[in-house]
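See the structures that follow.
What follows draws every value from the coordinates through simple rules; no lab data is involved. Since we're looking at a predicted model, the values are computed, not measured. Cβ atoms are built from the backbone, for glycine too; each structure is taken alone.
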Structure 1
């Protein structure tokens with residue numbers, strides 16, 4: 001504010017002296033009479049006095065504005081102190097809250113930029129973002145307008161990510177008479193590969209107890225993407241290798257944990273097949 005007022009005064013003075021210079025350029029002093037010169041000098045003095053008066057008035061206004069500013073700032077500080085007292089937290093904690101909230105918004109934005117399949121495969125991370133946001137909503141600072149606006153923005157980003165992931169949710173196939181898993185997996189609009197029957201079987205364990213026995217009108221999920229806490233077995237993989245992946249356990253010795261979570265269809269832990277969908281117990 002002080003800088004702005006200083007500029008205003010400087011501009012005012014510049015205009016005054018500019019007028020004086022222009023006035024000087026409008027007269028031929030060598031041809032002036034003493035009376036003309038005295039009259040011009042008196043006019044300049046009058047202008048100078050008016051400029052000094054204008055400066056004094058502006059300085060008084062600046063001083064008044066400064067007092068009003070200081071009074072308003074004191075009120076703001078007092079209000080914040082009351083807020084901190086009610087929240088039982090301090091300014092440092094408030095700044096940390098805002099910083100963490102901004103980081104959560106950046107994380108939600110990054111998630112929304114992923115493909116539907118990537119979001120679907122990390123839907124557990126979306127749940128984690130939602131849980132963090134719900135925690136932020138419980139904080140007393142959440143009622144402050146700017147924080148409330150940020151919370152609403154983050155909620156919108158999470159909701160958009162969930163909607164985007166829906167396009168990757170496994171479509172379904174209704175079993176017809178004469179169907180069997182090998183046949184279904186080989187259909188061009190399913191996987192186009194009969195060996196992928198394992199994927200259908202291990203993705204529908206809740207309703208297929210025997211892979212050789214399915215029934216007409218059963219509605220089977222046909223996943224196009226790997227869901228959260230799942231792993232699609234590839235050729236050449238084995239349990240200890242999979243367990244060692246950073247996104248699984250990061251420890252090959254935890255292969256037994258994989259086996260325990262999937263022993264309903266893995267009879268021999270040394271023998272797994274491509275297209276099997278393994279559950280990753282957390």
Structure 2
């Protein structure tokens with residue numbers, strides 16, 4: 001890959017497509033303590049950004065006004081609810097797009113018509129199996145929560161009050177080609193390789209930006225025989241495997257199960273006893289892995 005890095009990029013949030021916001025509000029707000037940040041209805045979809053204790057955000061997307069644009073409804077009909085895209089904020093979208101093209105990518109969905117939100121996308125066929133959104137947002141946006149956004153929070157078992165909000169640490173993204181993924185997320189989008197290694201038949205690479213949310217890339221080291229990462233990808237160039245969070249008393253989370261063996265695609269060789277998993281079917285298509293740190 002040739003071209004320049006896009007300086008000043010930050011991984012802003014990961015998007016979770018659902019049938020209805022309310023499908024995951026109890027999980028994110030009550031169980032994990034996420035606070036409403038911003039959102040509201042739009043043509044084709046309604047985004048609701050939820051902020052965790054460390055400032056990292058999940059954007060919950062539900063179809064809305066689909067007569068105007070049915071892209072999200074079609075996505076859910078084809079793939080079911082689950083991870084939808086990664087959004088990277090850039091200081092200057094026009095300059096960033098020059099670098100994207102110079103690196104050999106073909107940006108799509110370019111919209112420069114709204115001065116408070118300029119955006120473009122890299123198709124998942126080019127972006128390791130996930131939609132990558134590039135956005136320039138000169139003015140921070142916030143809004144009041146909907147009337148039915150939960151205010152209850154998970155309580156400590158000793159009766160001392162609510163559990164502190166969880167922190168969202170990593171988006172764990174399985175890829176077929178780790179070097180190719182590094183070309184996109186490090187060489188072009190300006191991430192820093194914080195740590196990398198090999199464990200249990202796969203390579204992993206932690207990529208960070210100047211923000212609270214990082215990207216953990218995972219790839220199989222031997223593709224000539226069946227392996228958990230390859231089975232998860234099932235021929236795709238990439239696929240988000242789970243979100244990694246830290247929380248107090250994760251064993252007390254509803255539907256959380258202790259991980260008895262190293263989770264395929266986890267990346268680092270974390271002690272299984274310290275991790276709990278909430279399966280995709282218990283979080284609208286998006287697996288969560290929670291540890292105490």
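Using Kirkwood radius over Cα pairs in Å as the calculated read-out, with 19.6 as its value, let me know the right label among 1, 2.
Going label by label, the one that fits is 2.
Of the structures labelled 1, 2, which one yields 0.25 when FRET efficiency 1/(1 + (r/R0)^6) of positions 68 and 100 (r between Cβ atoms, R0 = 30 Å, to 0.05) is computed from its coordinates? Kindly include the intermediate steps, with their values, before the conclusion.
On the way: 1: 0.25; 2: 0.65.
Matching structure: 1.
Of the structures labelled 1, 2, which one yields -3000 when helix-only ellipticity at 222 nm (-39500 (n - 2.57) for each DSSP H run of 4 or more, over all residues; to 500) is computed from its coordinates? The partial results should precede the final answer.
Values: 1: -20000; 2: -3000.
Matching structure: 2.
Here mean count of other Cβ atoms within 10 Å over residues 164-171 was calculated and came to 21.8; which of the structures 1, 2 was it taken from?
2
Out of 1, 2, which has the highest value for distance in nm of label points 7 Å out along Cα→Cβ at positions 52 and 132? Write out the running numbers ahead of the final one.
Numbers: 1: 6.6; 2: 2.2.
Between 1, 2, the highest calculated value is found for 1.
For which of the structures 1, 2 does the calculation of mean count of other Cβ atoms within 10 Å over residues 84-91 return 12.4?
Source structure for this number: 1.
With relative contact order in percent (Cα under 8 Å, 6 or more apart) derived from the coordinates and found to be 19, which of 1, 2 does the value describe?
2
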